[in-house]
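Next come the structures, one after another.
Nothing in this text is a laboratory measurement; each read-out follows from the coordinates by a stated rule. Since the structure is predicted, the reported quantities are computational estimates derived from the model, not experimental observations. Cβ atoms are built from the backbone, for glycine too; each structure is taken alone.
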Structure P
């Protein structure tokens, strides 16, 4: 990171030095464009592509982004729901689209898949200030939204980085956050962000360099939920006569305190109790009978640099070859509370057998005040080739992906009241294994204009995935599980006239389960076993996993109408699943939901999205989703009560049936102000339809104000940003897992200033 820091500082000096020079750009708007590999290959086009989607342009990002996480920023889009562990949307934050969690979405940055290959999760915390160097966002809703990468179940999000500025510019920004704490009867300054952006402008008529450095610190909303996030981004673009090449390097070391366990539901209305951050708790009736606060030294430290090389060359007038090479490396640890080990018979026996309770401390003595360290090291590299063939009445795109992922996972005792002990090796690993995943696919996409108003889309993906476990310490479980999927999609868009269009899309998508669904090897030391059928001799048949791939049939029917003062879009969706992965109602040791296959499920919904200009400077923007999400047929054996539970016609956990967003925006010259409201209908946190395990419906309101001061002395502009979030100071729960819920922050304020030289 130091090298990148020096590069950006030198770039700043160079930019200031050349600021007064005039650069002849010769109407470069038509020459220097974002490479199509980033824009057209995976992006939908209005009135052409038969896909349900929403765009977030750079102007909106510039106006509304301060320091909030990516999920919070895009949560005003149709069918979006977000939540965060620590309550204030800085740190571990999550997106749900149509109720599908982000593991079921296909997330891409510059066309490069971002879902973790093993667990499908997207760790936004490892990409702090991502919106600070984002140019454009497109969210596509529905199945099979991307040609490659993780098959999209609920939808896809494609993020384009590097805001292009053809003139030299340096921007400095600082934002402060103040949080109300009713339980403490205080308003505290608990969040800070500092950032610098540098753009070289066009150098020698062919180069453009962009850099960003930032630091975000926050104490969080809940107790012991602080974060310390640093980021860097360096982008270089080389323009040639028939070729564009981009190099991007970004990432940042992060450190944070754990807040992954929710609170009992009844804590929510108590302004002191809703701040609690436990590592474990138990409830008896309506009272918490036992609880353990998170340890002050329970922290995480991680770094995940990204390296991208993106090239596009025009071979002929109608032939463009694109190649993307990338490498992502993630290394870090999480220290977490292990006091529960002494109460877990399986974990205690494991420690006796492999770690050495007996030889070190005697048969009756156990570890107390135990802090465990888990380490994860990930390496992923890939090649994404593509060729675009322009045709008289359309375009054919043929491409593929080759992605290789390797990982190492291990755990050890970081600290305990009995340590240090001369007879114990502090580096002894009580679990360790290597994870593998290979991802290969080829695809073809044909867009064909049948006539002036009709466009046909045909898309086919052939995908191969292989999971592997190697070198498992102690148990030596090793296996390979292979999947092969055929994912087709067909769609038709028809433009009735210049203002009205309609479309229909039919897609079939399959997706493999997570590696943890096959075997949670990092949990083997406290009882996890491979989830495979057993042979007659009691051994596992690693060719027959119990967890099944999801299969989805998705039909989308929609249309859009433009009128003089606005626009309205409406679409219907039908999503029919076999073996959908749904919440089991149980959580793992880190608060994550344990998923199971449901035999048959179905999601039906209508989405309405539009804007209306009431008067010249006053605009209304909003969207509404009404859906029905049900288990059609599924039963499971409840080990606790030794009975079969039939879940037919139960609501699916995590899926609200109503979502609505409304923004009233006023703009006049350099001033912009808006009032925003969001409504989320109630939804269950397990599939048993337990009335206690339910997030109640809530509505929340925010206020945004921006004013730009132009041409102040030698400064291009100074932007003042003021935000008030949760202006009515409502106490609400934003999400939940089983009987544990995550509280949203009380009223808070953001004040920022950005100076552009």
Structure Q
């Protein structure tokens, strides 16, 4: 026994101090990693939470507007500083929404008509326009203008003014000079078009010409209660209590109408949602329903899509000018605000009773309601009415679609486009790419790991394993580029040859081995497996080359055309098969390295004991080595799955990025990570599109977290199980 010296004691103290320091540093590093993960999770949650924040309405603000007349048309400027109003006596004015004086005066007031207008209609767009109909059948077109004043680029102050589109004098629309009871305004290629119900029941449709209004009668067989033009004036809706007639108009305002009959309900009002694809109809019980054209039997039919709850009897129906949001206001002051994609109201509240007219501001930030007690401004917080768990995760019937479906289509060239944010197409695309990539990579990686760890000599292993691991260092953008430009056309031109490989390669190997042992039994017994492999590889390469040369001709013989042309629209050049091979190529080094390490780390005594008991090398590998290394192999597969789910560049470049719910390998896909990379640069900060992309990032984060947690749990159970079995041997 050695004597303990002061030097040894000091060395032991230094070693203990270093061990404690290392333990603290490693523990602190682990805590920092966990803290960063939690910070990422919290950041994503904060970005996503406003999507599901309930809508709310603020306290009313009384506006000092005239109380002795009713407004025919009202609007709010984009900065929410000024509002314009045209009264029932024909006077137009601009009023500050937040005046500084206690008794403010209109900023600009103008009398448009000498007598009270009989009707009015407005259309939004690049040039918001209001048409005023007079009691003698004339039309006057005016437009509110907001001109910025002050320094260049300063939009904090405006000088409002009125613009006359056809002069300051009303022009004759009805040659019989009868009052126009109700009118609707549209713009056909910047040319005003008006549909009007005359006091005597006639229905007139006319357009503006350099010489005046040219109107002609429209024949409808039922009494007309309301007429409505689409903003582009290409469709005319004529409503009667028991029917709806829809005219599709050409440039000459001519067209044939289709009539839809209501059997058991009486319709009293209608509104067009932005985009003019959806029509809202309200019956005499206050029930509002959505209708739009659906393709059936080669023709488009106006079809009821959904009914909104609750139904408010005798309610006033108003809608936002740019979003598919509308409201019903009952005489008692009960307010229900709806989104077109949700059957239930997004907000129910009580406001001042006796609302005569109401308007949303352009951005949906507030509601103007006019009552006998005055005009009130209600601030609204309803930023993302189109987003709900139902629209994100359930089939939704979107405009111009034949049936409810899962659709991801976030952008379009039209301002009135209805964005579609179903998450299932991108979630399905992520899982589909990962599944097919693992289907390609797992057999190659695990089989290669089994051969390298169990059969290869140490010298060969020292060369082969680093070489395969070097493949994992290839930039994924290069792999994706090669797959998109080089691999995809090859797969397209040799589709049959590629699909037959999983069956053909094992058959060639088995047939070659059987032929070798029967024709040359002596050589087969004397030669080792290395010689067998060296002889098999040229045979396999030669036969596969011959097969790839003959397969295109076989496609012509079988189908009269290449297989990809036979599949038609069911085949896309950049498809899941291309992604599977390219992404599988990137996954093989990861899975191979970890699985090989797990197999090679199994104690040699287990293999030696199995061989000593008479088991073959194959039996030893399958029944001893694989079960013992199963925990490590499972971890390798889970890490490969996580890599496949989170891969961006290969999936981005090797597919058509089409968000489809199609499980065939011949169609493209769109994955979560690739979708974020594509759309985040063009998403407006704070928009629904922007926050839904953060939601997809949160889904990807949670999926990876759950998969890794389950993988670690299973790995620990497998390791405990087979460790106990080894100790019992």
- Can you tell which of P, Q yields 0.00 when FRET efficiency 1/(1 + (r/R0)^6) of positions 613 and 701 (r between Cβ atoms, R0 = 25 Å, to 0.05) is derived from it? Q
- Quick one: helix-only ellipticity at 222 nm (-39500 (n - 2.57) for each DSSP H run of 4 or more, over all residues; to 500) came out at -13000 when computed from one of P, Q, so which one is it? Q
- Task: Can you spot which of P, Q the value 52.2 was calculated from, given it is mean projected area of the Cα convex hull in nm²?
- Result: Q
- Task: Have a look at P, Q and say which one yields -0.50, -0.74 for log10 I(q)/I(0) by the Debye sum over Cα atoms at q = 0.15, 0.21 Å⁻¹, for residues 125-172 alone, as calculated.
- Result: Q
- Note on the structure: Note: distance in nm of label points 7 Å out along Cα→Cβ at positions 165 and 661 at 2.6, derived from one of structures P, Q, originates from structure P
- Item | Which of P, Q yields 3.6 [distance in nm of label points 7 Å out along Cα→Cβ at positions 53 and 685, calculated] | P
- Message: As an exercise: semi-axes √(5λ) of the Cα gyration tensor in Å, for residues 301-588 alone, calculated from one structure in P, Q, equals 51, 22, 20. Which structure is it?
- Response: P
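Consider the structures P, Q: one of them gives 0.80 for FRET efficiency 1/(1 + (r/R0)^6) of positions 61 and 709 (r between Cβ atoms, R0 = 25 Å, to 0.05) as calculated from the coordinates. Say which.
This value belongs to structure P.
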